[in-house]
Each structure stands twice: as structure tokens, then as C-alpha cells.
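Undergrad: Listed below are the structures to be examined.
Taken together, the values in this text are just the output of simple stated rules run on the coordinates, not laboratory data. Note that the coordinates shown come from a computational prediction; the quantities given were computed from them, not determined experimentally. Cβ atoms are built from the backbone, for glycine too; each structure is taken alone.
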Structure I
Amino acid sequence: MRIRSLRKARGWSLDNLAERAGISPSQLSRIETGHRRLSLDQLTAIADALGKSLDELVASPDDSDVVIRPERDERRGLTVWPLSTGDAPHGMTVAKMRITEQAGDVTPDDMGVHPGRDWFTVLSGTVVLYLGDRVIRIETGQAASFSTMTPHTIRCDRGPAEALVILDSSGRHSHLGT
């Protein structure tokens, strides 16, 4: 909520805005600090007093609600951009994944198992899917879908690869650590 920053930008004290919005300074202070829930009437009154729309008042003070920043896992050779939020349909997660760990010797300890299915399409490069005893190459423009009850892991071949992945809640937890 941007109430405090908008109030200060106008050079108004807490008392000034509280008077203009018709609420007590102590209520406004608790609202600004997140210690009090805000009614729609109060929100509307504060927005009117500041000359802002409700959307402008509740907008994120930075770009975190718009810009998706990568999450890096150097140990596993992955960078992930989570594209869906917690309210995605059926608990599914959509993410872009950059894979930098090169294909090679994979041990059983490198492979995971969890309930559900994973699906991905390769955006660039070549992904090597280790699926049980099978080694499957998925090229740019191709996709893969498989039961995650089979031990599996992915690597890249001859340079980084990028994929768009769709994971159920078990896959999200196993692959993205969330």
C-alpha cells in the first residue's frame, strides 16, 4: 500500500491526511504500518483525500508485481523464472527454466521421484531427459511429458538450454523447492 509515500510526497503530516480523510490519526498510523485492516470506506476516503484512484493507492510501490526476476540455483545448474502465481488453476506452476548443467554421468542420487506428471517444451538448445534407464534428447521446438514416478532429471547438451515447464504441486515442490 502506498499511503505513507503518497502522503509524504505531498508534504502532509499524518494529522493532515487523517483530517482530510475523516479518520483518526491513530487509525491512519496503524493502516500505514499494516497493523490495522482497512475498510473499503476508509480506503475510498483516503484515495479521495490524496486525489488518487483505488488502483493507484494499492499499487505496488516498486515493480515486483510486474517484473519476474530469476531465481538461481548454481548447485543444480538451474535458473528459474516463475511465471504463474499461487492462484494458478489446479495448483499448476508454469515456469521458464534455463539449464546449464551439462549432460554426462548421472547417478541414481541425481534423479528424483514424486507423484504426478511433468511437462516441458524446449525453447532453445537441447535438453537431455534422464528417465529411469532411458536417455532422451529433446530438441528446440519439441516437448516432453512423463510420469514423475519414474526416476528423472534433466541436463543440457552442448550449451545452455531453456524450457517452459508446467508442474503440478508435487513437481513444483520437488523441482523448484517451493
Structure II
Amino acid sequence: MTQDGELDGLVRKRIRGLRVARGWSLDDLAARCYLSPSTLSRLETGHRRIALDQLAPIARALGTTLDQLVEPATDDDVVIRPHRDEARGRTTWLLSRDPGSTVAKIRLSRPAPPRDTAEMGVHPGKDWFTVLSGTVELLLGERTILVRAGEAAEFSTMIPHAFGAHGGPAEILCILDHDGQRTHLHEH
């Protein structure tokens, strides 16, 4: 099967899968996207070619985007491999690839940097993290805050800040906006 044929089959499976997951019959989806049930049946089974002008209303009716409906399936985005930054004492797993925000798991093995270094970041937005294991030392302006396993922190990133492990390795799950991602996940 060609790559186009594989994608075509995948789109058909996605349409049917989303419809069935919502508990909708062909009639239900047809009423929502203004196509006939027989047309939808032929689209799902491959007996009719899918046209772009049909995909947009189908995607909208199914609560998805056209991009999501037609994105190719690749195996390279299934396994999330760690990125090790020995110089900063961090190992990072990027858990999302959304351009608006990033979810990452980070293992911290080094303490927070000294306050008087360039590693005290400032950027627009807010950072949020929860500690999965260990204790994290958060330097926030002139304050030092210990955040322990099971606790979370949210703070304005316009305040100079940095964080690191306290008393041994720690793991965090964090949500970073674009500026936070650029500041905390870039390589030095």
C-alpha cells in the first residue's frame, strides 16, 4: 500500500472510530455534518473517495481538527526518549509537543544554582511543577522554597527564579509556556 493509501485508510478508521466512540450512528453523524448516511458509510468503508470539502465538516462534527484527522501516523512520536544535560544535572522527557505549552518530566540531580548567577531566569508567564519524588529547592527572588514530593508550585516567571534538587535527586512534572520552555529546556 502506498503512503497516500495508508493515510487514506487511517483517516477512514479515525472517522469511524471517533463516531463509534461518541456512540453515534451514521445517521447521527450525517445530521451533524450535513452529508447523507450512505455517503458517510461509503467514506468509512473506502467505497468512495474522501474529498477535502467533506473532511472539514466531518472533523468539525466529530470535535476534532482537519489537521488531527489527516496527520500521518508515525512511530517516532510514540516513544519518548530522555535528553540528558550533564552540565546542568538534568534529564528531561518532553511529554507533549504542543506549540503553546510543553509538559515535561525532569529529573534533577544538581542543587539550585547560586542566586548571583545568570541561571536565575526571568521571562513572561507562569511556571507550574509538581514534585514526583525527592525535594526541589525553588529560588524565587530572595526566597528559598522547599517543595516536597506530592506538593506543587506555581509562580510568576517575571520574578528571577531557578530550581534544583535538594538533598538528593528529585523528579518533577512541569508545564511550561513557550517562554518557559525556551528558558528551562534549552541547552547551555
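Undergrad: Using helix-only ellipticity at 222 nm (-39500 (n - 2.57) for each DSSP H run of 4 or more, over all residues; to 500) as the calculated read-out, with -6000 as its value, let me know the right label among I, II. Present the calculation step by step, with values, prior to reporting the outcome.
TA: Working: I: -6000; II: -9000.
Matching structure: I.
Undergrad: Now for a different question. So semi-axes √(5λ) of the Cα gyration tensor in Å, computed for just one structure, reads 50, 16, 13; which one of I, II is that? Walk me through the numbers before you get to the answer.
TA: On the way: I: 50, 16, 13; II: 47, 17, 14.
That value comes from structure I.
Undergrad: Going by distance in nm of label points 7 Å out along Cα→Cβ at positions 47 and 127, which of structures I, II comes out largest? Present the calculation step by step, with values, prior to reporting the outcome.
TA: Working: I: 4.1; II: 5.8.
Top value of distance in nm of label points 7 Å out along Cα→Cβ at positions 47 and 127 goes to structure II.
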